[in-house]
Structure formats: C-alpha cells, structure tokens
Structure I
Amino acid sequence: MSKESISVNLDGKEITIETGKMGRLADGACTVSCGETVVMVTAVSQTKMREGQNWFPMSVEYKEKAAAAGRFPGGYFKREGRPTEKEILTCRMTDRPLRPLFPKGYLYDTQIVALLLSADGENDSDVLSMNGASCALCLSDIPFAGPIGAVRVGHVDGKFIVNPTHSEMEDSDLDLVYAGNETEVVMIEGAADEVPEDIFCEALAFAQGHVTTLVQAQKDLAARAGKPKRQAELLEVKQEMLDIAYEIAGDRIEEAIYKPSKVERGKAVDSLRKEVSEAIIEKYEDASDFAIDQAFDFLQKKAFRKTIFDKGIRADGRKIDELRELSAEVDLMPRAHGSALFARGETQALGLATLAPADEAQFLDAYTGGEEEKSFLLHYNFPPFSVGETGRMGGLNRREIGHGALAERSIKPSLPDADDFPYAMRVTSEVMESNGSTSMASVCAGTMALLDAGVPLKRPVAGISVGLVTESDEDGNIKDYKRLLDIIGSEDFFGDMDFKLCGTSAGVTGFQLDLKLTGLPLSILNEAIHQAAEAREKVLEVMAEAIATPAELSPHAPRIESIKINPDKIGNVIGPGGKIIKGIQAETGAEINIEDDGTVRIYAIKKDSLDRAKEMVENITAEIQIDKIYQGKVVSTTNFGAFMEVLPGQDGMIHISELSNFRVDRVEDVVNVGDVIYAKCIGIDDKGRVKMSRQAAMEERGEQHLDDELREKAEKNREKRQNDGDGGDWSPGDGEKRDRRSRGGRDRRGGRDRGNRGNRERRD
C-alpha cells in the first residue's frame, strides 16, 4: 500500500489526512493532523457475525497518551489508567454521527480506535478523531454510507471561527462541534454563553460550509487509496414474519401503545410481543430473537408513526406540540446545601447541590490543552429502579458521563464569577423516574438546587427536547415530517431525532443532537431550535414558581469570603515557618488559602469564625493611617514613652508627653505593659516609625475625665519619690538625659562607674 495524503485549508487552519504509512493491517487507517496535534485512527470489522447477535456491536475507543504531550503520567503507577472524562466524551462524539450510516442488519463486531500521538496544547484532538474515524471507514472495505466531516466553531467579537485554538476559545461565547455530510447535519454538541437562537442558527450554516470541504477531501482520498467494499450478509426480517405480526397484533397494537402510563403501556406491549413470538416460532422454529424483535418493532414503529401523521396524537395522549405536566419543588433534604425535585410527566430528577472551598476543584491532566481545573461538577446517576427494572449498581457507564457533561456545560455559563462567589460547586442528579429527557430534567433540577443553596446564578437555566418523525420518498428524501415537543422514551426509540436544547431567557447554553437518519436539512433543525426556545420559557415559569432568586446560604454550607491584600505582605500573614497563619487557623477554626496575587480566601463553618479570621488577616496586612484611632496592647515601656501594638506585627511609640493631658513623670504612672489602650496616629516619619498619642485619642473620644484618678495617682507617686530622694522633678524634654543618667554605667563626663558594672542597664 502506497502512502497517500490530502490537505484541507479551513480559513487558515490546515488539516492533513495521511494513509498507507501506519496501521496497514487494519481494515482502514489514517492519521489526521492540525498544527502539531496528530491522531491515529483505525477501523476494523469482523467478517463473521456472532451467533445470536441482535444489535449492532460497534465500539469506539479514544486514548490520550502522556507521551503525546511530552509528559510523564501522574499517580503512583506511571502508566495511563482508566479513561478520563475527556476520552469518554470524545468516544461518544465520534460514535454518534457514524452509527446511523451503517446498513440496517449489519451486525458484525466493529471497532474504531483513535490514539493521540502528538498534542501541541492548542489544537484539540476531538474533531480530528471524528474526521479520522470517518476517513478510516471510507478507506476500508467496511460498508459505510459516509463520509462525514466534523468541525468546531467558535464565536469571537461577532465573527465565527472554524476549529479555533484553545487560546482563541478563551474569548469565544460558543463551542459548537458539528458533524455532517455534504449537505446536511448529522450531529451537533456543545455549549454557549447565552447565544441568541438566530446567531446559533447562523453558526450551524457556517459549520456546514466547512464540513462540505472536509467530506469532499475524504472522498478524493478514498478514491485514490480506498478498498472495494465487502459484500456482507445483512440480517433482514422475512415478509412472512411481518405478516404473522400483523395478523396477531395489527388491530391491537395501537390500543397497547396508547395506554395512559408507561407501566401500563409496557405490560400491554409485552403481552402482545409474547403472542407474536409464539406465533412466529410455531411456524418458523429456527427464527432468531433478532428476527422476532425486528418484526414486532416494525409493527410498533408503523403504528406509532401512522397515528402521529393521521391523528396528530402521541402515545401519552398529547398533541405533537404539547408539553408534559410540569412540577418543581425545592428545599426537600434538610442536610443538603441545596435540593430540588423537578418532574415532567413520568420523568423525575432530584438535584442535590454541595458547596465547598475553591481548593476542592477537580484538576485535569489536559494533555491536549484547554481546561485544567473544574470548580463546577455535575454528576448524573441513572439507577435501574428509575425504569422499573433491576440491574447492576456500580461503576459509571458512558451514558451517565455523557448526560452529566451535557447538563454541566448547560448550567456552567450561568454560574457567578469566582471573585463574587469563591466556591467549588457540585450537583448530583439522581434520576428517580425515567420516561425520556432525564438529562433535561437534570438541568432544571440542578439549577433549582443551586439557587436553593444560595448560589447567585446570573439567570436560571432550563432544558427541553424536540423529537422528529419523518416520511421519505423512494430516493430517501424527506417528504413529510412532524416535530414532537418534549419527547418520551418510546418517541426517542421509534422516532428519528432526539434534539436537546438548554438555555436561559437570554439565549442558548447547551445542546446535543442525535439522529437515526443519515442526515437532516438545517431548515428543519432551525425550526426545532426556535420551537424549543418558546417551550423553554414555559419551563422557566414553572421553575420560578418554586424558586426565582437565590435562597440564604445553608447553615450547613461553609462560609467563604475573599479579600485582597498587598502581595508584599503575604509573608506577614504566613509568618516564619507558617507560625502566624497556623495561629489564626487554630484560634478561629477557619481555613486560609493565599494566592500569589494577594487573594486570600477564608473558609469556615460558622460566620463568627470567618469574621474573626478575616479581621485578623486584615489587621496584619493593614496600613496604619494618620489621624486614625487604634486600640492596642502596650508591649513595652521606656523612660521616654511606651510602645503599643497598633496592628499585629506593627508597633507605634507614644512619647511620654503624649500619654495624658497632665505632666507625666513616669510612664508607669499612666500605662503598664499589658494594658489595652486607645491611641491616635499623629505621624509616620520617612523611616516608617509610627508616632502615637494617647492624649489625642482621649480628647477625641471625650474620655479626659478617665485621667483624673491617674492624675491623683501620678502626684502621689511624685511626692513619694521626692520624699525618698528619687530624682526629683524632670521635664519631658529631659528624657534623653535622664535616660543616660539612670543607666548607672556612665557619668556625665563619659567616665565609667566601675563599682556598678554588674548592674549596668542595657542601652536602648
């Protein structure tokens, strides 16, 4: 096999697809590169079908390697472990547009493997994986009605960008992943920052233009290097079996699928299915489960579609544009920080919100670049009892991760800025009942749970799903269709589309489109977008009746507050070996995190603890202000004055002349070490020395009368000292001289008093 390649330029972003160099034993293989990001993709399909196979067993595996980014794997075991969320979501995005393009009845084990071989940190690999999977299938001999092309679209300053880099995405209000054939959409997925529906529709058209270029390039490469398609046996339902199904259940199937509840419908349908199965086996003993299921499902699907087109009535009795009954409730769980229950019909989701300090954020390896930290998480759980079944409880499946990611990115644009609300937030959605659109119910329940927890969302977010039933002509073109608003499980199963659209009153925030068709005209999707927007307003109204504004912060939630300090004073807060910050935490019970830019985040369970810790940090880092009165402790005294702790770690000197409004002979007549006093800052010299005045503070506070007792005490002490011959009177201005005389180690002439060496005082 010779090496072949093709390059496509998309508004300056070049994508190169190469085949014939690596993976030559696979049915199809290629590498796809953009910048210095390279993905290797292979496609392999078995030539023998497993016995008893009754569904299409296609698997998609996408693996990121640390070596691709020039990194060592983290963790104890230095090897890539279980799939990351990014890998799983890329698998799902690669799988969903491919699956409808395989022939009906093709049930051979098929596997797509994509390996990230090089990552430049700017060009993402997910759309490269999607294009590579399509091209590998086109190059192979596997039956496949492709190719499809995939692009990412951003929106910056009113302009659309195709395949934006991570740097460009930082300023984008749209993250759209679009997959399509030459003329029609096949799959979309992504998020937006409240983008208006009209702009969203323009983005789809922009994406389709570039997808057409990618599709043509893959066709050209397949024409040069592709293999002839294999002739594979397809499992088909015999007309005779369809006739038996019609004979047994044809006149009763409509009644069964129109029972008022899901449980009743399930029982009635299962009863008919059993009758059909027994009748087919009686005539065809070797009939497979696949053939029986297909015959009965064909009967159901035909009745389902006929009723919608002929009568405009759905399985649960609604009109095609009618919402299910909605209900919303908050504050259900006493210990949760926030809780909400949202229901639409027989679908019910319980949202539980939990707040935590910002350092509880989830950190990501992010080999391909982009987001490295998540402070908002939404986890979706789908227990088997929600559909009235038993099942294995344990590890997460790809569906749960995918639905959780959709709900998470839909709510995220409405979250407050970290500076305004410095919390890590987690929502868990527990599906209590399921009959379609559980992910959209999770968006609604999660939004209300956050509001109940006191999170100041910019605007509430709601989600709605739109389905589709089509009729096609002999050439496969759609000749008629009906849109179904707010679809239930059976409408998802038998219908042709499941389109989920989330947003606020201002615009779109999240979306996901899955088709069972090989493609859909954008005109039909645009209609569904505007229909969903109108319905979303009704859902938001019901949510607002339960909770419209953020509640008070739960008493069980941590208290968090951020303050900004001078980065030069970070060391003052930390102290030698962390002594100061540890002392604050020990005294208050709060946790303190300090960032390099001077942002200090304080966390505490009780508000009193938070307030005290905040006060202590502010005091340590505060700047002493002239003319401001401070309360502090006297830390030392001298003959010429006293030193008080104005702020933690910052002392100021009160000269003896500033101690009181009367003449003070001895500092200890007015203040002593350990006294807590008020003093006013009267100056700071060019060396940073702080001058304080107790006298000025007493006058300003109107407390001069408190010195009357001190005056009497000072006079008595002066008389006693005179009677004892202890120095007599001296003026404050003589402080320096008195200080030298009192040391006893040196006389006026500078001579040394040798007889008193052992008692010589330490010089100041």
Structure II
Amino acid sequence: MFREDFVWGVASSAYQVEGREEGDGCGKNIWDTFTEEGRIQDGHNSYVTCDHMHRYKEDYALMRMLGIKAYRFSMSWARILPEGTGKVNEKAIALYRDMILEMKKNGVEPYITMYHWEFPQALQDKGGWLNEEVIDWFAEYAKVVAENFSDICENFITLNEPQCFVGLGHLSGVHAPGMKLPYKDVFQIAHNALRAHGKAVINLRKYACRPIKVGYAPTCGMAYPASNKPEDIEAARKTLFGFHQPMDNWTWNVAWFNDPVFLGKYPEEGLKKFAEYLPEITEEDMKLISQPLDFMGQNIYNGYMMKAGADGEPEFVDRYAGFPKTAANWPVTPECFYWGVRFIYERYKLPMFITENGMSCHDNVALDGKVHDPDRQNFLDLYISALQKAVDDGADVRGYFLWTFLDNFEWDKGYTERFGIVHVDFRTQKRIVKDSAYWYQKVIESNGANLSINQKPRQILFLDPVFKQMIWGGNQLETKFGYQIPGDKTGECWAVSAHPNGDCVVREGIYAGKSLSEMWKEYPELFGNSAYDRFPLLIKIIDAKDDLSIQVHPDDTYAGEHENGSFGKTECWYILDCPDDAALVVGHNAGSKEELADMIAQGKWSELIREVPVKKGDFIQINPGTVHAIKGGLMILETQQNSDITYRVYDYDRLTDGKPRQLHVQQSIDVITVPAPSADDSVKSALELPKNVMHELISCDYYTVWKLDLDGAISFEQTHPFLIMSVIEGEGLVNGQMIKKGDHFVIPSGMGQVDMQGEMVLMASTAK
C-alpha cells in the first residue's frame, strides 16, 4: 500500500492552460512562433486555451472539491523574463504568487516546474539551447524563481522531459522550434540542457529564502519483460538502459538523460556509440550536472515488451493485432508502470514521484450533460495498481501526478486530444467534471484502497476442460461438443474441476492461467469465503460408448477414514443424449449384506442389479451407497462432490494392457446401502420445463442443481457463494460475452446482476 503521506496530485504546464491577455507583459516564446508558422494541427493556437490565467480561482476550488492534494504546474520563462534575461515582469510574479497562495488556500500543495518547453523567443534568436550561454540564462531564471516563490513553495523541478524538447524540437522538428539539426548539434543541446539543469539547482538552493526540495523530470518508454523468467527480466532491464534506438531517434534513450544527473557520469556504452558526435565533456561538466537532488520525477505513459532470445540477447516482442491503444494511438501497457518504476528505482536509488501519467480519450458530453470516460478510469486503475505493486515490492515512490486536470492545448496536436479529468468546452470555457475525476477522488480519499489490486475484481471464470481417456470412452465429446479430445476413447470431460487428478485452468481475463484450485486458495472472497478446505464440486460430461463398470461411491465418513481425507461422492446425472432403449443401473436386489456378498461372489449380476429406463432430458440423483452404472450409448452431465473415489464391483472382465482392471469388492460391500431404496421414482424428466426460469432439479446436503432453458433474455442477482454454469445446447451471451455449447464457467460471489440472452440450455449448480 501507499505511504500515509503519499502525494496525490494533477499536473499541467503553463503554455497549455494559461492563455494570454493584452498588456500582461508576457514575452514571446518558441511555441508562439511555431503556431504563427501554421505548425499546429487544424490551425489551432494557444492564445486562450483554458483561460486559466483568469479562471485559476475557479479551477483551484474545483481541485479542492475533488480532493486533489497537489498541483504540479510550470511557470512560463518568457512570462517572467520577457527577453529571457534582464528585466522581470512584475505582473507575472504577482500572478504566479497569487496562483500559489490560492492553491494553498484550497489545500493544494504547489510543485513548480521551471521549464516545460516555453523557451523565450528572444533567446532562441541568440541560438537557443545550442548557445552555451543558455546555462547562465537558465541559471538567472532559476535565481528569479527562487527569490520570488521559495517563501510560499517548497518543491521545485528544473526540466520537464528533456528527451522531448531536445529530440522533438531539434532532431525531428515536430515540436517547437521545429528544427532538424545535425546529430552533433543535438548532442550539444542535450549536454547544455543538463548543465543548465545543474546550475539551476545551485541557484535555486542559493537564492531560496529557506530549505527547499529540488528534482528533475525526464521521460521515456519503459521496457518490461514478457514473463517473470530471470532471463526475460534481465533482457528488459538491459534494453531499458541500453542503446538500441536508431540514431534518428536516439534522444529517447533513458540512461543518457538520467545517468549524468543521478550517477554523475554518462554511460560508457553511449560514450562509445556516440563518440563522433559528442562535444567536449569535462569533469567540471559532470560535477555541475550531478548536483544533489531530493527526488527524481518520471513521466511514464507506455512501454514495450522484451524477452531473451535463443542466444540470450534481448528481443522485442511484437504487439498482437488489436493491442489496446489510447486516442493518441499510444499503447496501453500498465506492466511498464511496475517494471519501469522498479528498474529506475533500483538503478538510481532516489525517492521518486510519478510526475506525469494519463490517457487521451475521445471524450464527449453525453445527452445527460455528463462526460463518461470508463476507458480512462480503467487505464488509471491498471496503471496505479501496477504502481502500488512496485511500491509493495520496495520502490520508494512518494507521489503521483495525473496528466492532466483540464483538457488543454496538446502542443502540435492542438485541441484534438483530451487528457483531462475535467472537460473543457473551448468555445465557452465551461468545465464539466468527468467520471474519471470522481473515481480519482475516491482513490485519493482511500489512499488507493479502492484500486482493483486491492479489491480483487469479480470476473466470470471461464475454464478450460481436462479430458480423460477411458476403456469405455468414445469420440462424441468432439463430434457433439466440438472439443479437441486426446483420442477416440475419451470418456470424460472434467469441465469444472479443482481436483488434483484434473485441475481446470482459467482461460482468459485477469486470472488467466491460474488453476481453479489456486483461485480457491488465493481468492476465497470470490467463492463466498466458503468453509470448505477445497473447491467442493466437480462437473463432468461423460461419453459412454460402452458400459461403465458396476460401481458404488462412499460417503464422507468412509472416504475420510479410508481414502486419505477425501470427500465422499454424492452425484447426480442429467441425460444429454441416449438411444431410444436406454437404461441405467440404479440399485440392487439383495436383502442383506450376506446375500449381497454371496451374489457378488457367485457373479449373479443379472439377478443382483436393477436397471431403469431413461430418455434424453431425464435427471437422477445417485447417493453414496447406491449401486449404479452408466450404460453404453449415453452422454451425461454429472454434478458431484469433488472426489475421484470409485469402487468397482464388476467390470465385465475387461482387460487393460492385457490385465483386468482393479476391483474393490470389499470396499463396495462395506459401503453399499442394504436394502437398496426403490428405484421406481428415482428418475424424473427435466426436458419440458418453463422457459427463462432457473428450475431447481435437486437440493441436497452438498449441492443445488438447476436447469435453465433460455429463449430471449433474463437477469438475476448472483447471491450464491458461487454459481457454476454449463452450456449444453445453443449459444448466447452472459454479461456481454459470447457463450456456446460446451462452455463452462463460474460466476463468483458478489458479481451482482447477471444478464443472459440467447437460445440455449444451461445447467447450473452451487455448493451448500
């Protein structure tokens, strides 16, 4: 769980939200020029954006109402120093001081970012970041910031995402100032930016009126492993801090922008790879760049999967078709939040803040006047849950800043992307709180306790069956149910089982790959916190091409004493299909134990056993102690206790591998009920039952079984400890998921309303 003083906040930048006002004294910056050149999508501009410079009191009050505790915002260098150096714009100082005081009045702690890409145009005209004088220019700016705001703000960040303003601004040219410079110049710019950071740290501390905390906020795509195998983990770690990027994309390198700041040196691999492009790098440079910091920021949005190849070297894993993406076309990879945080913290060992993370969605105002953004809620839940896991595993993360509070001007994309948890109508400046903001409010209130990682979300558990080859089995599990069976003597489909002899695995969803027995142990709340020490039921489909043995099952007492604590075996059968003249063995004709033993010893089977006629759709309960056998030609759905204890009385002298199968004559005599109850009323038809009703077929000490003949749609509340359902005919939907004949699933406790529709027949059961 997160520490008690964990900082829950939101983030933004000046240029993206503030807007302008005639006579405000703000100087021109490179993004103003970039806009004037028509470089913004759809011709958009930032002259008004969210009009935050006039509406900040309203916005901070809204933050207070939503429980937001901190705000990471940037100051505009060109607003404070219109020429980049020299004369200070006192209107800007007054504006930012009032903003900070208003934040604090609303219980919102300010975190100032000095530079979020608003480079003064006057300094760009002098060479910008390529001019080494930028180190002193930025230091002067830091001095002004410290002198004017350190009395009311404790936390400062120097640079935001140098990878972006260096690479996108000067290598690819898609961001302001829109330049495509030679590699040598870009490396100089990167070096200058890091030196400027170092000198800014010195001046922030030197000119602050009290002790302050200073950090740095780079970004990158995070590598994460394809599995928990040590070799895959190492492949991801090696790639994250390695130099796999092509030269035309080199600025996204993690180590190049982190190691000098946090470790005091450029990485050796990079020095070798980039040698021909590098400026002179001195010891004085490294001492300046690696000024002690109080924390590191990390802006993390997505990542990429890695595995160890056959030669042990890292290999990229391609994303599958239909991989989830945001509206910005960024991949949704919450795994990167766990592994990226873990890898970064392990390498740099400095307290960390997630200084940006969020999702662009196609948000629209609904007819009810609200903005519903479930995709963003799901995204944030997955990512912040992964962050908690990293914290639980030892990463020292002190806070999380969601990007962003207001929909805003998204740089070269203009207003085409919405990252905010508050919707902004850019025509009217009306704010509408999105559903995700209310969700985030609950995260803050509970310090993350409401996250899915702490709630064990309820999902329907679809299970992959286990198949058993039997001497009497056939192939109808394939021909009639479409299963891929291991052979033509497949007699049993263990459809829902947590037994050691056949443990079903969850097929899909967040629990994919876990066995049912694991689910029972790890997530007891999904099964109503049952008092049973193991999953209590077992569901089978039996395909009897030939007769099964004459057999009997023990009760709990006998099995517990003689079969290593096993459950007994109470079971019931629903006839899925059978010949016209079908019959079952149910019961016997012996009047005493002595007579029973004698008839068995003499092989008087035709005299001993009773047969009852059955047809498709019939249902019968088989209690422990009942002599029984399934005859050839029948297919049966069996609901039983979770037991694999069967005592064979007689097996028609069949051979397996040239030997008779084991019989259990004495155990059988011990447990057979004498005299047997009448079988006259043991079979009842369940074929023609009312439609769309959960019709109870049996309720005994161990289970309740229902049949549902669905034609249309029904809804019901799942109030049982769990509900097992098997589709035996047709197809349809359950909670929007397609189901068909042969599907078996468990609806967990607390699932709430279950919606089903289609034309299908289902059997359902639960434990007592």
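Each value in this text was obtained by applying a stated rule to the coordinates, not by laboratory testing. Fair warning: this is a prediction, and the values are worked out from it, not measured in the lab. Cβ atoms are built from the backbone, for glycine too; each structure is taken alone.
Brief remarks on what is shown
- Answer label among I, II for the case where distance in nm of label points 7 Å out along Cα→Cβ at positions 271 and 655, calculated from the coordinates, equals 8.0: II
- Looking across I, II, the calculation of distance in nm of label points 7 Å out along Cα→Cβ at positions 55 and 79 that yields 3.1 traces back to I.
- When mean count of other Cβ atoms within 10 Å over residues 7-14 is calculated for each of structures I, II, structure II comes out greatest.
- Set I, II, criterion Cα Rg over 2.2 N^0.38 Å: the highest-scoring structure is I.
- Answer label among I, II for the case where distance in nm of label points 7 Å out along Cα→Cβ at positions 15 and 231, calculated from the coordinates, equals 3.5: I
- Structure responsible for 1.7, with distance in nm of label points 7 Å out along Cα→Cβ at positions 343 and 407 calculated and labels I, II on offer: I
- Largest in distance in nm of label points 7 Å out along Cα→Cβ at positions 63 and 591 among the labelled structures I, II is structure II.
- When FRET efficiency 1/(1 + (r/R0)^6) of positions 535 and 583 (r between Cβ atoms, R0 = 30 Å, to 0.05) is calculated for each of structures I, II, structure II gives the greatest result.
- Among I, II, structure where distance in nm of label points 7 Å out along Cα→Cβ at positions 159 and 255 as derived comes to 6.6: I
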